[in-house]
Structure P
Amino acid sequence: MTLTGKQRAALRAKANPLEAIFQIGRQGVGDQLVRQVDETLAVRELIKLRVLENSPCSAREAADAIAAAVGAQVVQVIGSRFVLYRPAEQPVIELPR
């Protein structure tokens, strides 16, 4: 599923008040982080993550790596934060068509 611009805008609006629940530090994107993000996306369809200054990768690199590993889509990357979305089997967030 590829998100349309309208759907992406709706998800950005929903993600705006969210706090980052994962931080990527000097170890970068590891297996444990990917596993935790995967488990979280099974419960919450939309999450925000943050890349710390001591991370070996940029926010865009981390977002792309994690999204590919868990089958999610990158909704937004701004500065050191990014938002991932993966619809659940029974979607909680209804997107505009």
Structure Q
Amino acid sequence: MEGVYAKVLEELDELRAATGEEERTRELGDLFFALVNLARWLEIDAESALRLANSRFRRRFTYIERAAREQGRALEALSLDEMEALWQAAKAEDD
């Protein structure tokens, strides 16, 4: 497993070092591939894990939108700190 984790970190480092859209796109693809391989080693269905993450994101973002409406404010009017506080509150509800 250590080799699999090391490959993920290697690909992440290569993405960080990439310059230009084409190289970043290629390196991001390599990172995705390494993560899917990690999921396979962990016996996790990568697509299902991503669907669950998307669902959590949707719930949390909906929470932020609802909170802004309840405050009578547009989402765009919230500061990043306010959005982060609401995100953490939504995350706490998920746990």
Structure R
Amino acid sequence: MVRVRDYELMMVVSPQVDEEQTKVTVDRVHRLITEKGGTVVSHEPWGMRRLAFPIRRFKEGNYFLTKFKLEATGLRDLDNLLRVTEDVLRHLVVKVET
């Protein structure tokens, strides 16, 4: 039995990336979620915020919160995509308990 779960993804994108490239990065993540059989429930751009500590010498990052539904098997592919994407400074996926 395949079980679809609710998740939240917090993603911090490099401040050096322009708006168009940031949109491409976010769209690529959303496309992967839908290709793996999931659905994007909501997407909230939080904008530029100060980081708690420098990451790759950056003191600020462009934050995005995405809520989505996906099978647990698709998380590995999503995590791999986010790790190799150089524009993404940090990411965190959390399972939402309902």
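Some observations on this one:
- Entry that produces 47 once relative contact order in percent (Cα under 8 Å, 6 or more apart) is calculated, selected from P, Q, R: R
- Structure from which 17, 13, 9 was derived, semi-axes √(5λ) of the Cα gyration tensor in Å, for residues 28-83 alone, options P, Q, R: P
- Once mean projected area of the Cα convex hull in nm² is computed for every structure in P, Q, R, the highest value turns out to be that of Q.
- Source structure (of P, Q, R) for helix-only ellipticity at 222 nm (-39500 (n - 2.57) for each DSSP H run of 4 or more, over all residues; to 500), computed value -9000: R
- Highest-scoring label, criterion being distance in nm of label points 7 Å out along Cα→Cβ at positions 60 and 76, among P, Q, R: R
Since every read-out is calculated from the coordinates, none of them should be taken as a lab result. Everything numeric here is computed off the predicted structure, so don't read it as measured data. Cβ atoms are built from the backbone, for glycine too; each structure is taken alone.
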